[in-house]
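What follows is a group of structures, each given as structure tokens.
Nothing in this text is a laboratory measurement; each read-out follows from the coordinates by a stated rule. If you're wondering where the values come from, they're calculated on a predicted model, not measured in any experiment. Cβ atoms are built from the backbone, for glycine too; each structure is taken alone.
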Structure I
């Protein structure tokens, strides 16, 4: 997924094993429980945000460049690499 501006809200749960590419100032909002499988990543200058207290399950080796966690929970047996701004 390639988000150039604004935000996309994932509100119905699901899984991913691909890339979320976020342009500067763009957001992916995880608003319900979601699973990141091996190979999933959030890249670019934008951010992934956990909103409405979802559970983000890390099921394999994944990476997220910018992760905002004002609420929610991380779980799973996979390795999560988190980068900074």
Structure II
């Protein structure tokens, strides 16, 4: 995803298995040079995230625990200063 002029990426992630969401950032869309501190996701609990953007390209990676997940949902959007 290209962030263009957004300041943050915000969203909600839900999984029935605990895991972590990593938000990788890049200046060229090829080399992923920065990863924000992973967002811990508890099993069965929706988790909200709001991460500052430093590069124009972003990718979201979710890593679950050793148990296979049956339910996973994620929604995200770019947010600029002043958005509510």
Of the structures labelled I, II, which one yields 47 when relative contact order in percent (Cα under 8 Å, 6 or more apart) is computed from its coordinates? II
Identify which of structures I, II gives the largest calculated value of mean count of other Cβ atoms within 10 Å over residues 36-43. I
Any idea which of I, II comes out highest on distance in nm of label points 7 Å out along Cα→Cβ at positions 20 and 44? II
Assign the value 11.5, calculated as Kirkwood radius over Cα pairs in Å, for residues 12-59 alone, to the correct structure from I, II. II
If P(r) over Cα pairs in 5 Å bins from 0, in percent is calculated for I, II, the one returning 3, 15, 26, 21, 17, 12, 5, 1 is structure II
